[in-house]
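Pasting the structures here.
Just so you know, all these numbers are worked out from the coordinates, no wet-lab data involved. Not measured: the values here are computed from a predicted model.
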Structure P
Amino acid sequence: MVLPKFKTLKIKYTIYFKTKRKKDLDNYTAPLHKFMCDYLVENGVIPEDDYTIVTGFCSEFGGIDDNYALVELEGEEDGT
């Protein structure tokens, strides 16, 4: 699989949980973001994961999935 390359990047995480139990999104987003940025650097998608390259990120609750807990990742080239 060929991964896209970005000069700058804004990341959006949509997090789905398997149960209706209330959870704090920040507890999932912080370690996920660190892991994902390291992965993107190691695989050549971005040259570094500092603030000049990864210019922002956000997370949102996507809903309940009875079968899986999952995360969707969207990347957008930052036009600034």
Structure Q
Amino acid sequence: MSGRGGSKRGLVIFLVVALALTALLVTYTITHRRPPIPADADHAVVDTAACLSCHGPGKKNARGRNHPLNDQCFNCHERA
């Protein structure tokens, strides 16, 4: 009988952890805002190549070290 009680305890712990992770994911999904693209003439671009002409590697306003290495700007950034 003690073996069966241990499996119930494990199941309860698993369900509590799964519920907590689900709640965190839902909260993040609802509250997360994508980084905006500034609403100025310099950023009136419609394609990634235009973004990378200033923000590409070695450029004057290159992306920071912590920026993901992704050249699909509009997947993450949105118009302000």
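Quick check on the output: -7500 is helix-only ellipticity at 222 nm (-39500 (n - 2.57) for each DSSP H run of 4 or more, over all residues; to 500), derived from one of P, Q. Which one produced it?
Numbers: P: -7500; Q: -17000.
Going through each structure in turn, the value belongs to P.
When percent of Cα pairs over 22 Å apart is calculated, the result is 51; to which of the structures P, Q does this value belong?
On the way: P: 29; Q: 51.
Comparing all candidates, it corresponds to Q.
Relative contact order in percent (Cα under 8 Å, 6 or more apart) was computed and gave 33; which structure, P, Q, did it come from? If you can, show how the numbers build up before the last one.
Values: P: 58; Q: 33.
The read-out comes from structure Q.
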